[in-house]
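Listed below are the structures to be examined.
Please treat every number below as a calculation from the coordinates, not as lab data. Since the structure is predicted, the reported quantities are computational estimates derived from the model, not experimental observations. Cβ atoms are built from the backbone, for glycine too; each structure is taken alone.
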Structure P
Amino acid sequence: MMSQQPKISPQAALERLFTAPEIERQWFADSFLSQVPVSPEQIIRDLQNQLGTFQSLQSEGEGYRVVFERGSLAALIRLDETEKISSLWFHDIHSNAIALPDAIEQFQALPGQVSLLVVETTETPTGSGVELASLNADQPMAVGSTFKLAILAALHQEIQAGRYSWADVVALEPQDKSLPSGILQNWFDGALLTVQTLATLMISQSDNTATDLLIRWVGREKVEEFAPRNRPFLTTREAFVLKAAPNASLLTRYRAGNEIERRQLLSELVQVSLPEVTSLSDRPTALDVEWFFTARELCSLIGQVSDLLLTRVNPGISPAGWSQVAYKGGSEPGVLNLTHELVSQTGKRYCVSATWNDADAPLDENHFFTLYSSMVSGLQDAGLQDANR
């Protein structure tokens, strides 16, 4: 008589993912595997790279809290009638808190260049205030899509002056279309969008097409008032065209030119087709053709726009424990920035901005994000301790 295999519980199936020497595809339902764009092995490996080694599993609501060496996450798991995983959702990732001195030490150990600024801005919400931590905070560095804060600041200024309105409607034109991230590159020509919708997509989804449309609408020169070292101020489409492999000669000309010559070249790029995504390298490419800001400048910019609700749609980190979270981040190969304005439950306001550049190798984004999140958790814990004194 053959013995039956013992039934496996959802908790045991979840724990097995983090403790077994190898993950077997037979543990998963075909319906699950067909819907997940990356392998289960990659998902688990990325989580362990970010949070460290598995420690324990605890029941939490309808699911579980998975505890790791450097943090924890919530997990929901469902098994089908054959005891295969049919649904698996990881969310609510928390990093263990670390103190600011420890964070600075770990940021300094990263290869390449790193800048960091943590400042309390309760009394001065435009970015200046009491420095709590600083590392190369006045060094201009490439910040990727965080440059979009400058566009939002320029737009906000024009609206406050009464020249424009959030309800103004703008038509999407072919020359506005860029490469992802975002969704508007797939929309039809002539689509009508409000300025508020465009700004929300630009900040919350980092929509590059929305970004370029707003640069056209507000005016490149207006944006440059908020980004004086970035002249000419590139659209995302222009940056993609210059960095695409088939356009190496254009990149050479741009790098060699002065401001006037660069502006002339940008006017010529209108006639150059938007490159295919496959023509862009996944290695750091021409990091001098980017958008450059100091951490202090980014704190000033986010302080100027954090009253706008659209800056809070995508908080970037877990907003738990904060009364308000405004966020913008950016990345490309070799470039990573995270910038927040955070308001505590007691009303204290902070700006946190960290940038990492490395022209020689791709960045370990998970490690950087975990370190940043742990630092923010430490900042929150310190604020709670001060409030309880």
Structure Q
Amino acid sequence: MHKRNDSRFKFQFAWLMWMRLEDICTVFTDGDWIESKDQADEGIRLIQTGNIGMGAYLEKEEKAKYISEETFNKLKCTEIFSGDILVSRLPEPVGRACIIPEKKERMITAVDCTICRSNEAIVCKEYLCYFMRSNAYYTRLLNSVTGTTRKRISRKNLGNVELDIPSKREQEKVVKQLDCLVKVISSRITELQRLDDLIKARFVEMFGNPVLNDKGWEQKSLGEITTKIGSGATPKGGKEAYQEEGITLIRSMNVHNGQFEYKDLAHISDEQASKLDNVTIEEDDVLLNITGASVARSCVVPNEILPARVNQHVCIIRCKDCIIPEFLNKLLIDDNYQDLLWSIAGSGATRESITKQQVENLQIILPMLELQKEFMAFCHQVTKSKLFEFSSLQNHTGMLQ
């Protein structure tokens, strides 16, 4: 234990200690090694890494696993309690933590989770959990994380991470401020979800179920209303051939429902791109993931990333004048249409996939262009509200770091 007067946690403290995580806990140990054969349909709840969010407990009741009282005693399991902090030593990200909420059932946790029962005489659990959401905390974890493909941190290295410990009074003040901030963030997230639901409801109100076509719109196959449907390939050399700059190569990880994800956007050389000229992206092309776990995700390409190509996991859909690209995208990401795409993808022999022919044969409703434009005008107005809420959410979330 030693005093320092600097802090990378975004608060100024009159008095500050730095202590190792393990030293401020009355219990600091890993969970139990529970194999599939040890599990039961009911009994003592097994809390896993998937239940640990960034400062929030994720219930996931539909995936709940249990062990019997007999197994608990035989394996000499460590029981965990409401108020304990659990830390995931696996991604994503390594080191995320949450407080176990009030629960009526008995609980244990998995071996890749570390149990931190804070010494309340030194640090309150709420302050500790907030600190374990901060950039300062994750920065200090970096040098202790191991693994090339699957990152992880050992309990020993986790225990050696130093934390800023102000006085209990200052801890309580910080917790009160951050609790208020979390409430604001939660309200922003709720409002964003409400706006998304508003667009979905408006689509159903205007156009009904696009799969059942319960409003009796004219229908045509996707192949009839497009000028191009096709996917590309991965350049020779795979990831090793990617560059920091050059022609954009769109991969399935970039295509999300209704939005384009810029993270990990790849680039290739002009020479590599020339071999993929048949899948050159044009303005307002609709993108559809056709293989793997992200199958059926769809968005409209953002024009600022052009020139671009796609790999073999992403399909280009180029619309004729009878359908607005953004409208087609809204149709493809409609819940009913997503169910249809997933049922088609799930019929593959091995992994999820949708063939070019299956994409071409998709039946698409064709409301009048005036109605398509009316709906998209509504979407654009709602999007303006979403941008305001999202900007506010980012600002408040940044304050939490």
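Table for the structure above
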{"read-out": "Top of P, Q by mean count of other Cβ atoms within 10 Å over residues 68-75, largest first", "value": "P"}
{"read-out": "Label whose coordinates, when relative contact order in percent (Cα under 8 Å, 6 or more apart) is calculated, return 20 (choices P, Q)", "value": "P"}
{"read-out": "Per FRET efficiency 1/(1 + (r/R0)^6) of positions 172 and 196 (r between Cβ atoms, R0 = 35 Å, to 0.05), the highest-valued of structures P, Q", "value": "P"}
{"read-out": "For P(r) over Cα pairs in 10 Å bins from 0, in percent computed as 5, 20, 28, 25, 16, 5, 1, 0, 0, the structure of P, Q it came from", "value": "P"}
